[in-house]
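Read the figures in this text as sums done on the coordinates, not as results from a lab. Remember, predicted model here, so these are calculated numbers, not experimental data. Cβ atoms are built from the backbone, for glycine too; each structure is taken alone.
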Structure 1
Amino acid sequence: MERAQTLEKFIAKHPEVKLTKLDVNNKEGESPDGTHYEKNYKISDAYGVSVLPTLVFEVREGGELLRFEGGASMKELEESYEEAIVGWRASKEIPW
């Protein structure tokens, strides 16, 4: 519950961030064939998610910006996000 509230506060403060939640298991901890759980599990597998919860920030142009495995405080999210954004913007200015 606390993690969800932290994410809601973070999203409210950063409207440029879009949140997509994937439920990968049903109440029995399974991902039955032909269900949205199976589809979501395949997506999470493609992202290399092995810890729940995992929070992945991506930039629109593709590529992972930031990843949190397990819980994160608002302060950790804010500091890491700001640092990652500054680094990403700087990398866009480098003429490769």
Structure 2
Amino acid sequence: MESLLSGFKTDLGKISSEIRSLQEQSLGMSIKLRNRKAAERRLGAFVEEITVPPELIASVLDDDVSEAYLERLVELDRRLVGAYTRPLLSST
């Protein structure tokens, strides 16, 4: 009986150690996931800001010069300036 209890105690110790290890791994994975989500948000916003939509390109190339055309040029200029002047890793 004593050896059975001793074996059980040893097994419990191993299980406890494995649980601690799994908790540490889970915490590490949670931190990595949070960091990846934050990076995805920042990069997504950056890419959205510097990307020129196909509709804007088509309208600049194909539309007649008008007030609306000039507004599209201003939008294109804003995106181009943003692409060349905004740092990738800003604090925003």
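Assorted remarks:
- For FRET efficiency 1/(1 + (r/R0)^6) of positions 29 and 69 (r between Cβ atoms, R0 = 35 Å, to 0.05) computed as 1.00, the structure of 1, 2 it came from: 1
- Computing Kirkwood radius over Cα pairs in Å across structures 1, 2 gives 15.0 for structure 1.
- If helix-only ellipticity at 222 nm (-39500 (n - 2.57) for each DSSP H run of 4 or more, over all residues; to 500) is computed and equals -29500, the structure in 1, 2: 2
- When relative contact order in percent (Cα under 8 Å, 6 or more apart) is calculated for each of the structures 1, 2, the largest result comes from 2.
- For distance in nm of label points 7 Å out along Cα→Cβ at positions 5 and 77 computed as 8.7, the structure of 1, 2 it came from: 2
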